[in-house]
Structure formats: C-alpha cells, structure tokens
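Some structures to go through are shown next.
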Structure 1
C-alpha cells in the first residue's frame with residue numbers, strides 16, 4: 001500500500017534533500033501514472049468509436065455524434081466544477097480520488113451494454129462517465145505535478161500523451177476486427193478503467209506538502225486569475241480547447257467527407273481515426289522535451305500557431321490526393337495536442353501548492369465548457385453549409401490563444 005510523505009515537521013534544508021531523492025524515485029513512478037492514465041481515459045471516446053452500431057441498434061439520429069460527444073463533455077464539466085468547488089483533489093488522498101473515479105466511470109460505461117436504451121439513457125450514462133473522468137484527468141495531472149518539482153513539462157508531456165492514446169484507443173479496438181461487437185468495446189474499456197484505478201491506488205504514494213484542510217475555502221480560487229502569467233496560460237489553454245475536442249470528434253467525419261468527395265478512395269475510418277489522434281501522444285512527449293530547452297510558453301505558442309494554420313488550410317486539404325490528405329490530418333493531429341501538457345505545466349507552476357489541484361480542475365472545467373460550444377457549432381454548421389469549410393471556424397481558438405500567449409512567449413524569449 002502506498003504511504004504518504006508529509007513535510008509539515010521537516011526543515012527547509014532537509015525538505016530540499018528529500019524532494020531531490022523523491023524526484024529520483026518519481027522516474028519510476030511516472031510510467032505507472034502514465035499507464036493508469038491511458039487505461040482510464042480509454043472511456044472518453046468509447047461512445048464515438050461505436051456510434052454507427054448505436055445508431056443501428058437503438059435507432060439514433062444522424063446528429064448523435066455531436067450530442068454523445070457533448071454529453072461526455074457536459075459530464076466532465078459538471079464533474080470538474082463539483083471537484084473544484086468541494087476542493088476534493090486538495091482535501092483528500094489524490095490516488096484514492098483517482099481510484100474511486102476510475103471504478104465508477106468504468107461502471108457507467110459498462111451499463112450501456114445492459115438492457116435496451118434510447119438516446120436519453122445513452123446520453124445520461126455518457127454524462128456520468130464524463131463526470132467521473134473529472135477525477136481521472138486533472139487529478140492525474142495533480143499527482144504528477146506533486147511528484148515532479150523539476151521537469152514537470154516533460155512529465156506532463158508523457159501524461160497527456162497517455163490521455164491522447166487512451167482517447168484514440170476505442171477506435172483501434174473497433175478497427176481490429178469486424179467481429180468485435182460494440183458491447184465488447186465498452187466492456188473492455190470499462191475493465192481497463194477499473195484496472196487503471198487499482199494500479200494508481202496500489203502503486204503511487206500521495207505526497208502531502210502541507211496539512212490537508214477539512215474545510216472548504218473558496219477565497220483563493222478566483223484570485224488566481226489576478227496573476228498575469230497564470231491568466232495568459234489559462235486563456236491560451238481555453239483557445240487550445242476550442243479546437244482540440246472538436247477536431248478529435250470530427251476526424252471520422254472528415255475522413256467520410258473525403259471519401260464522399262473522392263468516390264474512388266475509401267479509408268478504413270476507425271483505423272485512420274486512431275492513428276490521426278493517437279500519434280498526437282508523441283507530439284506531447286516531444287513538446288515536453290522541447291520545453292526544457294525553449295521554454296513552455298514559447299513551445300506552446302509555436303504549436304498553437306501550427307494548429308491554427310491547419311484550421312485555415314483545411315478547405316484546401318480536401319482537394320489533395322489520399323496520401324497527402326492523411327499526412328495533413330496527421331500533422332494537424334500532432335500540432336493540435338502538442339501544447340496541452342505545456343499549458344497544464346504553466347498553470348501548475350503559477351499557483352500556490354495548497355490549491356494546485358483545485359486550480360488545475362477549475363481551468364480544465366472552463367476549458368471543457370468551451371469544447372461544447374465548438375463541437376455543437378461544427379455539428380450545426382455541418383448541416384447548413386459545405387462541410388469542407390466548417391473547420392475554418394476552429395481557427396477562432398488558436399487565434400484567441402495566441403493573442404493571450406504572445407506576452408508570455410516573448411518574455412521567455414528575452415529571458
């Protein structure tokens with residue numbers, strides 16, 4: 001069973017030595033956190049990967065993609081809001097919060113496989129899955145940031161990379177064989193989530209840098225936005241989130257649109273959707289390493305600029321031959337996520353340790369609220385205009401993020 005490291009009665013000099021030893025130990029802990037994050041976040045897009053089967057078996061409408069994706073996002077927002085207001089990640093054992101959330105999230109995912117459902121019950125269960133993902137993704141980031149005083153950008157690069165691969169994994173499951181039923185996909189991802197929660201609870205110790213408070217204190221949270229560097233990182237992240245989940249949700253639609261435009265070319269939709277999303281995990285790891293040389297702000301700014309250019313170039317991409325088109329989507333998939341761990345790093349580094357978990361959860365809550373607007377906007381536009389041009393509207397996010405990140409990136413360049 002994991003222990004707890006409590007620095008309440010440790011002198012500053014000894015605390016520094018202990019943290020140095022813990023940073024060494026954290027190298028062995030990081031793979032465990034990464035694996036647990038991957039296993040649990042496979043819940044996220046499980047509904048998207050099996051959507052054609054759900055439409056067929058339950059008679060859902062054609063707009064189900066946007067609504068099922070948004071239900072998870074709504075649930076995640078409600079969860080992050082509840083976790084943040086109750087300061088759960090800062091008042092209780094982080095590994096225990098992660099474990100409980102992973103188990104309940106897995107069970108709500110599994111329940112879709114039982115009985116007959118309509119669109120309302122499916123949306124409700126996906127909402128609950130999203131709610132408990134709030135105890136997995138941001139809490140996992142807090143656990144990593146607790147264990148890494150130095151090299152946090154690199155550590156979160158691996159962690160967000162695990163989120164990316166976990167998000168894409170249901171697409172791979174669905175593409176592996178035509179005989180794998182959609183129920184098996186949901187059962188398998190539910191089992192992975194429970195296994196990830198158990199792994200985190202048993203293998204990763206909590207670090208208590210100060211005495212946890214049993215009281216809820218709302219005062220510090222609004223004040224964090226008064227910090228200019230925190231505000232730049234947060235608004236850069238919000239712009240990034242406008243684009244990210246809408247892109248991920250509509251990758252299969254982009255591939256389908258291309259095959260409709262070029263009838264002679266047919267893609268294995270689930271197979272390529274997996275690789276376009278999952279390869280972004282490598283970009284997260286690479287950006288984490290690059291941030292150690294060039295700075296987190298400058299590296300995030302560059303990635304956001306590249307993904308914004310992809311948004312603007314998207315109408316032209318649909319006219320490309322098949323191989324360049326896939327290469328374009330892979331490039332976009334790399335750029336769209338590369339900045340994510342860096343924004344989390346900048347947020348974590350610019351708040352007091354006592355409210356780090358709450359700050360990460362609060363910013364994540366706002367960011368995912370924004371994703372619903374962009375997903376539903378693209379969903380609406382797909383029915384009312386030429387689908388080749390709808391992804392131009394995703395450029396709103398990078399443009400906004402670049403505006404707020406400019407000062408922070410420039411400061412790192414001058415430093």
Structure 2
C-alpha cells in the first residue's frame with residue numbers, strides 16, 4: 001500500500017523532534033495522524049526557547065522549562081504567494097487576500113466581501129476569529145516603538161504597516177466572530193487580532209460613548225477555502241477527549257490547581273493520563289482551537305468550552321507554552337500567552353476622568369493576552385497596560401497530545 005507523502009513527512013518531523021529533545025518516539029501510543037483530522041492546526045513559528053526572563057538553550061526532558069513551544073514546532077511551511085493578489089496557506093488550505101481593505105466598519109466589511117473578485121473568485125468571506133488567528137506569527141515582538149518592533153505576521157507574504165503616531169500598534173483586523181456577551185459599558189463587541197502586539201481582543205462595534213451612532217472602523221483581510229476550526233469531540237471515558245476536527249486529544253478537565261508558567265510546563269510533561277505519557281502544554285494556536293465562541297460566563301454561565309470538555313472554574317485563564325516577546329529588552333522574555341476562557345478582565349477608569357477604577361470584562365471570553373511567567377500577582381493591584389489587564393500569574397493548565 002502506498003503511504004501518503006504527507007504522512008511520511010509528518011512521521012519524519014516527529015522522529016526528528018524526539019531526537020532533538022532527547023525523547024523516545026516509541027514511549028507512548030502513536031497520536032492520530034493528520035490524515036485522520038478534518039483540519040490541521042498550524043504552528044506558531046516560534047523559534048528558540050526561553051526561561052522566565054531570558055532566551056536559553058532548549059532544555060532536555062526533566063529540566064526546567066522543558067516542553068515549550070519552540071521545542072515542538074507545529075507545521076509552518078512558507079506561505080504560497082500567488083500571482084493574483086492572493087496568498088495560500090499550505091497547512092490550512094485557506095487562501096487570503098494579500099492586501100488589506102479598509103479601514104471600514106464591521107457592517108461595511110461584511111457587505112464589501114459580497115462584491116470582492118480578487119483572483120477571479122466570488123466566494124470570499126470575512127474570516128472567523130479562528131481562521132484569522134492561524135496567521136499569527138510568534139517570531140514577532142512588541143517593543144515601545146514601531147522601529148524596534150516586528151509584526152506578528154509574515155510581512156513578506158502579507159501587507160502590513162504600523163499606524164502613524166504614538167499608537168503605532170492600532171492595526172487591529174476584524175473577524176466575523178461577535179462576542180455573545182458585551183464588554184466595557186455594555187458595548188456590542190467583535191473579536192479581532194492585533195498583529196502588532198500579538199493578541200486577540202474584543203473590540204467595540206461602535207465608538208464607545210456614541211450610543212451606537214458612530215461605527216468603529218478597522219482593517220480587514222478576506223479569506224476563502226475549506227472550513228477551519230469546527231470541533232468534533234469524542235469522550236474517551238478515561239479523562240481525555242479527542243477532537244476529531246483537529247486530531248488533538250485533550251485533558252478533559254483541568255485539575256483546578258493554578259501554576260506559574262514553568263510549573264505548568266512541568267505538570268504536562270509529567271502527566272500520565274488515559275494510558276499516555278506524551279502530554280504537553282499546548283501552544284497558543286492549539287489552545288485556541290478549543291475555544292467555543294458561542295459560550296461565555298455572562299451568556300451561558302459557563303467557560304468558553306463545549307462539553308465534554310470541563311473547566312474547574314468558569315473564569316479560568318489557561319496557560320500556553322508560547323512566549324510573547326513583549327516590551328523593552330529588559331523584560332521582553334518575561335510573558336507567556338494565555339487564553340481567557342472566562343471574562344478577559346481589566347481595571348478601567350469608569351467613568352473616564354473619575355479616578356475610580358472598576359474591574360470589567362474589557363476584551364471578552366476567548367481573548368488571548370499575556371501574563372508574567374513568574375512573580376507576585378499582588379504587585380499588580382490595578383492590572384497591567386493601558387486597559388489594566390488583570391494579572392494572575394498563577395493560571396490553570398489543560399494538557400494536550402497528538403499531531404504536530
């Protein structure tokens with residue numbers, strides 16, 4: 001029987017990764033192959049390894065910080081630049097417009113796509129937040145100025161430009177995914193990706209304070225191609241759940257124990273569950289694949305997770321194995337990405353100018369932000385950054401196995 005070339009390539013990559021990290025490829029039952037999945041989670045493109053505050057040589061099994069994103073790179077071959085103004089992702093099969101449209105309102109974006117004929121195609125759409133996030137590239141870094149920064153997208157394949165002025169990072173892109181609840185002062189909210197700072201946030205559909213009279217305007221990149229991101233869960237009745245959509249198998253329920261980042265990595269590396277020993281802390285794109293954007297604590301009284309996956313707390317932030325290069329050189333390695341499966345809280349001055357800060361859902365369940373890998377949460381009594389992002393540092397963990 002002829003074995004598909006894709007399967008052979010994936011096996012070779014797995015064996016090479018195990019050799020590089022000192023692991024035995026036969027240590028546990030083989031994971032599902034890419035051929036068994038409906039779609040494939042692309043890699044984050046993160047390179048190298050990091051401690052709590054520095055770039056380090058990638059550690060071997062059993063050493064601190066083993067099992068992070070850069071040690072287990074997912075598939076991220078070069079994008080295919082077509083001659084018709086489009087770019088194709090060989091992992092997802094999605095084709096994108098190379099150029100950005102807008103700025104425009106969310107309603108204008110959804111209307112504009114019906115007339116789009118780029119590349120001679122008529123089946124363009126505004127991407128879902130899961131589709132849009134596949135483009136994020138964690139080789140990027142977010143520094144105090146545009147000149148010091150690198151975008152979180154392949155700027156050789158896709159059009160990208162920082163904004164003018166002090167807020168150079170205002171380059172958010174719309175998705176088609178609306179938040180099922182509201183943010184800030186009961187604002188209708190749409191999720192988007194900021195490819196300048198490497199985050200998913202919920203953005204108000206209308207200018208805050210306008211009473212819905214003035215639409216928020218952002219850029220948009222259109223997509224066409226196969227469906228991506230639909231989950232198809234199977235409860236394995238052994239504390240694990242397999243997503244037949246992505247081919248990944250998940251720890252069904254977190255253990256309820258919040259951990260700092262290095263301990264989260266170690267917990268997954270040591271986990272023995274469902275007869276398997278090859279568990280790992282998921283990278284940012286893997287963890288994003290299980291966010292259920294039809295759920296949120298304010299709307300469904302649950303975390304943004306679909307059964308049979310379970311959360312020990314509806315307001316959980318879950319660690320990923322992905323470092324977010326963020327800030328000036330002295331702190332740029334100190335944060336790792338997490339996803340808010342509950343409200344993405346922040347300390348906001350409300351009303352503006354009052355001097356009083358309130359803890360609000362500023363970005364929505366399903367947002368991806370970054371937390372310090374270590375430290376004391378009490379050192380951040382009013383959060384971090386201009387929107388007072390809630391800092392927890394000790395976050396729960398949901399481990400994964402399979403694919404890559």
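Every number here is computed from the coordinates shown, using simple stated rules; none is lab data. Only a predicted model underlies this, so the values are computations on that prediction, with no experimental measurement involved. Cβ atoms are built from the backbone, for glycine too; each structure is taken alone.
Given a computed value of -3000 for helix-only ellipticity at 222 nm (-39500 (n - 2.57) for each DSSP H run of 4 or more, over all residues; to 500), which structure among 1, 2 does it belong to? List each step's numbers first, then the result.
Details: 1: -25500; 2: -3000.
For helix-only ellipticity at 222 nm (-39500 (n - 2.57) for each DSSP H run of 4 or more, over all residues; to 500), the value -3000 is produced by structure 2.
Going by relative contact order in percent (Cα under 8 Å, 6 or more apart), which of structures 1, 2 comes out largest?
Values: 1: 27; 2: 18.
Largest one: structure 1.
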Legend entry - Structure with the greatest value (metric Rg/Rh (Cα atoms, Kirkwood Rh), for residues 189-340 alone, set 1, 2): 1
Inset, instruction - For the read-out Cα extents along the principal axes in Å, for residues 133-260 alone, a value of 53, 36, 29 was computed from one structure; give its label from 1, 2. - result: 1
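To which of 1, 2 does the computed value 3.4 (distance in nm of label points 7 Å out along Cα→Cβ at positions 173 and 269) belong? Kindly include the intermediate steps, with their values, before the conclusion.
On the way: 1: 1.9; 2: 3.4.
Source structure: 2.
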Inset, instruction - For mean count of other Cβ atoms within 10 Å over residues 157-164, find whichever of 1, 2 sits highest and give me its label. - result: 1
Inset, instruction - Kindly point out which one of 1, 2 the value 3.5 was derived from, the read-out being distance in nm of label points 7 Å out along Cα→Cβ at positions 85 and 389. - result: 2
